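Nothing in this text is a laboratory measurement; each read-out follows from the coordinates by a stated rule. Note that the structure is a prediction, hence the values are computed from the model and not measured. Cβ atoms are built from the backbone, for glycine too; each structure is taken alone.
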Structure I
Amino acid sequence: MTDPASPAPAEPHARDTYSDRVLEHLARPRNVGTLAGPSGTGADANPSCGDRTTITVRISGGHIAELRFRTFGCTAAIASASVLTELAAGLSVEAAARLEPADILNALGGLPARKEACALMAIGALRGALVDARVRATA
């Protein structure tokens with residue numbers, strides 16, 4: 001018999017379910033690494049879980065010629081950064097700066113609600129890299 005004053009056992013967390021597109025980006029992430037001599041570098045982190053993404057970009061003629069990412073984090077963080085590099089490659093700097101977390105979520109076929117912040121983290125890292133590139137170009 002259990003003691004009625006003792007707390008009920010915690011329910012196990014529901015397993016996160018990921019789309020095939022997310023799992024594809026986890027298994028074969030695109031554009032992993034860093035660029036030597038980048039035009040700009042940006043990073044963002046999620047302090048609640050410790051995930052971190054860094055993006056380096058090379059800009060040529062006002063367009064993103066090349067970009068790479070490094071992520072320390074979960075499935076959703078890696079997939080978000082990977083798909084973002086595909087979305088941003090070749091875009092004008094202005095168009096890349098307008099990318100939103102929803103663009104990442106759509107490209108991945110969605111993420112579990114509690115993992116959607118990973119898309120925001122990837123966008124934050126890209127925007128940081130674009131700002132850094134702008135500052136470097138005017139220095």
Structure II
Amino acid sequence: MRAMLLVALAYVVIGVGFAALDRSSDSGQVRLWRLAAWVASAAAAALHVGYEHSRGRSPRATALHAAGAVALGAFGLALAANVHWLVAGVPGQRAPLLALPVWPVVTAVPAFLGALAVAAVLALLTRRRTHGRVHHTPGKPSL
């Protein structure tokens with residue numbers, strides 16, 4: 001649970017931090033900051049899946065924890081968007097309240113499926129590596 005909360009916080013910090021950095025009017029530079037945010041988020045996701053796998057979690061549990069972190073991070077970003085709307089006070093723009101329930105669902109489902117696929121491959125590779133070793137005791141035939 002601690003790792004899930006830590007990764008969720010990382011997603012919020014990455015999202016808000018890189019958004020603050022992309023205030024440039026140059027569209028090329030804005031795209032660069034967004035790409036950097038995607039890369040940083042992907043790295044956090046990969047580290048999280050790897051951590052869960054190293055703890056011996058099943059692919060399903062790993063995917064649930066990864067999707068939970070993504071959902072919590074998306075909720076945090078939706079909350080930040082609403083706070084920004086309150087502080088910025090752009091006339092004529094409605095509050096992004098719908099983002100609070102929608103962003104977590106929209107991001108968690110693909111995160112679950114992606115993490116499940118990656119965790120299943122990791123589990124398969126680990127099983128092959130573990131079962132591929134022949135344990136031979138001298139004097140006894142190996143099976």
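The maximum of mean count of other Cβ atoms within 10 Å over residues 69-76 over structures I, II, that is, the highest value, falls on II. Between structures I, II, the calculation of distance in nm of label points 7 Å out along Cα→Cβ at positions 37 and 109 yields its largest number for I. Here the criterion is Kirkwood radius over Cα pairs in Å, and among I, II the highest value is seen for II.
To test your reading of the models, identify which of I, II gives -12500 for helix-only ellipticity at 222 nm (-39500 (n - 2.57) for each DSSP H run of 4 or more, over all residues; to 500) when calculated. The correct label is I.
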